[in-house]
1. Work out which structure the value -20000 belongs to, where helix-only ellipticity at 222 nm (-39500 (n - 2.57) for each DSSP H run of 4 or more, over all residues; to 500) was derived from one of 1, 2.
2. 1, 2: which one has distance in nm of label points 7 Å out along Cα→Cβ at positions 40 and 64, as calculated, at 3.0?
3. When P(r) over Cα pairs in 5 Å bins from 0, in percent is computed for each of 1, 2, which one produces 2, 9, 18, 22, 22, 17, 7, 2, 1, 0, 0?
4. Who wins on mean count of other Cβ atoms within 10 Å over residues 48-55 among 1, 2, i.e. which is largest?
5. Between 1, 2, which one scores greatest on FRET efficiency 1/(1 + (r/R0)^6) of positions 32 and 104 (r between Cβ atoms, R0 = 30 Å, to 0.05)?
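Readers should treat all values here as calculations from the given coordinates under stated rules, not as data from a laboratory. Keep in mind the model is a prediction, meaning the values are calculated, not measured. Cβ atoms are built from the backbone, for glycine too; each structure is taken alone.
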Structure 1
Amino acid sequence: MNKIRKQEYARLSGKNRKYIKGQKYILLSNRENLTSDGKTSLNKLLVANKRLNTAYLLKESFGQLWNYQTEGWARKFFNNWKNSLKWQKLEPYEKFIKLIERHWDGIAAYSKPENKVSLRFVEGLNNKIRVFQHRAYELKDEEYLKLKVLTCMLKKI
């Protein structure tokens, strides 16, 4: 989305450029997270520039992918989303599609309800791993680090 904003800024001149300048945060934020002034600025920007409007709508609609509970429905949504990009000529989104295709297995795994882990747990585990790595800086044994991580997740007796 930001690359498209930069491309449009470079392409336009004069009066039309002023709508795009300083709007990075507004374009990258979700609509529900914007203040009323932010929503007003966003609407003005999207009315003024059709290409940014299209890119923004595609960005917002892509967020629905994370709501699907089965891989089949998620894949169907992604294919429909990808097909809607065919005639838009948005090169950064074409690169994004290739990225998603490369990582589809992980994305599909996320769509399964049993794989939805809270971020709090993941962040806590990452912090423990960093502590282990810091304490065992001189140790070069990766297997020992794996063992320490696994044992930290066991319930205490």
Structure 2
Amino acid sequence: MSPILTLRDATRDDIETLFSIRTSVNENHLSREEMAEMGITPQTIADIIAESPCIWLADVDGQPAGFAMAIAEEACLFAMFVLPQFEGLGVGKLLLKKAEAFLFAQQPTIWLETAAGSRAANFYQRHGWQPVGEQDGEDIRFEKSRPAAVKQ
């Protein structure tokens, strides 16, 4: 039987789950301390959740499996992470579609940064994102433009 994937807006009750997912990934791993140094704390995430529905949590058979976070004002896919045990089930694709739809409703061109040569970089390229330049020697910036409307 195929796993059941569901997607929903994250709430304040999900903050610890979001941090647990973020600190459990294999690539681009950051500790809670490293995130705090970057200004990413439970309080900043709570403030973001209160301001806009821009963080989504994906579940597989009722278990948290991954999340995505977008920043509408910057047209940025800020974060997307899937727990290793749920990779390959379509969780990333589901999260990416949700984040893209959210961002394209506000901006014609969206962007993200990820580690050059990473599995994430390959994933984004497979989903139509184009590399547009290196950021700080380790990261690469990707952009994607809103698809043109189909004429009937």
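1. Label of the source structure: 1.
2. 1
3. Derived from 2, not from the others.
4. The structure with the largest value is 1.
5. Checked 1, 2; max of FRET efficiency 1/(1 + (r/R0)^6) of positions 32 and 104 (r between Cβ atoms, R0 = 30 Å, to 0.05) sits with 1.
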